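In structure tokens below, several structures.
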Structure P
Amino acid sequence: MELFKPMDIQSQPSKVAEGRAEKVKCLIIGSGPAGYTAAIYASRANLNPILYTGLQMGGQLTTTTEVDNYPGYPDGVTGPEMMEDFKKQAERFGAGIRFGIATAVDFSGKKHKVTIDDKKIIEADAVIIATGATAKYLGLESETKYAGMGVSACATCDGFFFKGKDVAVVGGGDTAAEEATYLAGLCRKVYLIVRRGVLRASKAMQDKVINTDNIEVLWEHQTVDLFGENGVEGATLVKKMGTPSEEIVKIKIDGFFLAIGHTPNSDIFKKYVDTDSVGYIKTIPGTTKTNVAGVFAAGDVQDSHYRQAVTAAGSGCMAAIDAERYLSELK
């Protein structure tokens with residue numbers, strides 16, 4: 001689910017008069033680990049940050065059940081509980097947490113303007129973009145049905161829960177190959193479901209997959225359904241769909257991992273902020289600075305590689321520090 005609503009940024013709403021824009025020092029867009037951590041650090045630096053949560057308050061982690069790999073939670077924690085802890089900590093230091101969706105931006109001037117819910121304009125000296133990325137799914141009803149009950153878009157996050165079990169990974173690129181290889185070190189059996197007859201992954205990753213004994217590649221297979229009583233127990237596949245030799249195949253699995261990519265939630269910023277070919281916001285290496293002075297990006301919207309809660313939180317910290325230094329130089 002997206003944290004903001006895409007919109008034509010050239011059609012800035014005229015409902016709010018220019019003189020009525022709310023002026024803030026630091027505006028944070030997004031409420032996942034990156035956004036909330038930025039709010040904690042910005043509050044402690046007396047930046048009086050205002051954070052707009054987006055449609056999915058707490059970000060992707062609110063769709064996750066158990067989180068076992070975030071430091072400081074020795075017994076694990078649910079995603080929603082952890083995000084509520086982040087929110088409370090940000091509020092304790094004075095961050096203004098508001099529900100609302102960024103629908104348009106204007107970064108053409110020294111003051112950065114962000115429209116919320118198509119009507120309210122916020123004028124900020126510094127903006128931290130922490131809108132995240134949305135995992136791509138196949139669009140099956142059963143994916144939603146079994147969300148948190150065997151369906152995952154992050155092997156690093158959830159693979160541990162399937163230790164010694166059988167799982168499947170969907171995809172044919174480097175991400176899918178990496179996820180399958182990672183899971184092979186934990187699970188008894190890994191099926192790699194590939195729609196085509198070849199892998200798009202690099203030669204090195206292909207070799208890893210082919211040479212890992214407990215990975216079985218199911219070539220020219222497409223997933224059409226998942227089944228199970230209290231969670232995923234298997235998947236229904238079609239081999240060589242649409243051909244005379246089409247065949248229904250069922251596999252027994254305990255976990256189903258999507259590795260077909262992510263869509264960074266960056267559309268409304270693209271007129272002003274540089275992005276890569278996929279849409280991830282480009283930042284100056286070693287910083288969270290974008291090409292626009294006073295605009296910073298943190299978390300999964302600028303991280304196509306790690307996409308972990310802890311790395312997102314770390315970049316949120318960096319963004320707040322970068323913003324504080326930028327603002328101090330404006331004085």
Structure Q
Amino acid sequence: MNAPPVAAPVVLTDWRAVPAGLRGATVALGNMDGVHLGHLAVLRAAHAARPGAPLAALTFEPHPREHFRPDDPPFRLTLLPEKVRAMGAAGVAMVLAIPFDADFAAMAPETFVEEVLHRGLGAQHLSCGADFAFGHRRGGDATVLAELAEARGIGLTVVPPVADAQGPISSTRIRRALQDGYPERATAMLGRPWEIRGEVVHGDKLGRVLGWPTANLWIGRRLEPARGVYAATVALPDGTEAKGVANIGRRPTLGGDPQTRLEVFIFDWSGDLYGQEIGVRLVHFLRPDAKFDGLEALKAAIAEDACNARAALG
């Protein structure tokens with residue numbers, strides 16, 4: 001029997017417009033990029049403190065680092081829709097994605113607790129990681145939050161880091177694992193495969209000519225993982241999952257692209273995906289991006305990649 005679908009969280013951007021039925025929530029705080037095992041522990045702690053209250057997550061959009069360092073290369077593990085989907089799967093009923101701009105960045109810690117958490121959300125209980133910082137110049141930490149919350153009758157659970165054999169799990173470690181070509185390590189820290197989700201766009205149809213028609217996505221504002229070929233699974237629009245072989249790169253054999261793209265050949269499947277959203281989940285890195293001496297060499301390499309991907313996926 002299939003599990004019932006998880007209700008999508010309500011997404012709000014204005015703490016002054018929280019519906020009455022969602023006030024009095026227990027609120028998990030943080031950027032939560034990736035919604036990894038450490039973030040899931042913060043969400044569980046919020047729910048455990050007040051199981052009868054709505055579970056909310058308060059996050060920031062764009063990520064503060066994108067606001068303060070707009071020229072940095074894209075680094076996000078999850079854009080907002082993906083973050084909301086992962087939080088919904090963890091039982092979150094409401095996501096407050098506060099627009100992070102210069103005015104919000106200048107807000108004093110006490111103002112944040114009073115106006116946003118107390119008056120805006122009517123929060124009953126808060127949870128955060130031990131390294132949570134907030135307010136102007138990150139002037140508030142978990143100790144300051146505890147004092148400000150207690151003065152308003154709000155509870156707080158500070159959750160210690162979730163660690164594995166290599167140390168505390170963090171978004172930074174997951175990014176590094178993906179950039180180094182170790183999606184399995186990212187999967188272990190996320191609790192699920194890392195997914196690149198987007199709308200299938202038209203390419204130059206060369207894959208079809210070569211006998212390997214691919215679905216194409218742009219990487220966009222996400223972290224760019226190691227360029228190369230991966231064994232992957234694909235979340236299709238109808239809710240099913242298929243296996244495939246994916247390439248992330250700029251197609252050096254064909255003269256190079258200005259943007260990095262993801263191309264995935266889906267095994268044992270045919271149909272039209274243009275304009276539809278799919279998710280490509282990286283399972284195993286097979287080889288780095290390479291430049292081949294002509295289309296026949298490229299075609300032979302793709303065939304070998306597909307064979308290796310099938311073996312890797314079992």
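Nothing in this text is a laboratory measurement; each read-out follows from the coordinates by a stated rule. Values in this document were obtained by computation on a predicted structure and should not be read as measured data. Cβ atoms are built from the backbone, for glycine too; each structure is taken alone.
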### Query
A value of 2.4 was derived for distance in nm of label points 7 Å out along Cα→Cβ at positions 76 and 164; which structure in P, Q was it taken from?
Q
### Message
I have 47, 21, 19 for Cα extents along the principal axes in Å, for residues 68-123 alone, calculated from one of the structures P, Q. Which structure is it?
### Response
P
### Identity of the structure behind 1.22 (criterion: Rg/Rh (Cα atoms, Kirkwood Rh), for residues 140-227 alone, calculated), options P, Q
Q
### Query
In terms of FRET efficiency 1/(1 + (r/R0)^6) of positions 28 and 300 (r between Cβ atoms, R0 = 25 Å, to 0.05), which of structures P, Q is highest?
P
### Message
Ranked on FRET efficiency 1/(1 + (r/R0)^6) of positions 44 and 268 (r between Cβ atoms, R0 = 30 Å, to 0.05), which label among P, Q comes first with the largest value?
### Response
P
### Message
Once distance in nm of label points 7 Å out along Cα→Cβ at positions 204 and 292 is calculated for all of P, Q, which comes out largest?
### Response
P
### Task
Out of P, Q, choose the structure whose coordinates give relative contact order in percent (Cα under 8 Å, 6 or more apart) equal to 17 when calculated.
Q
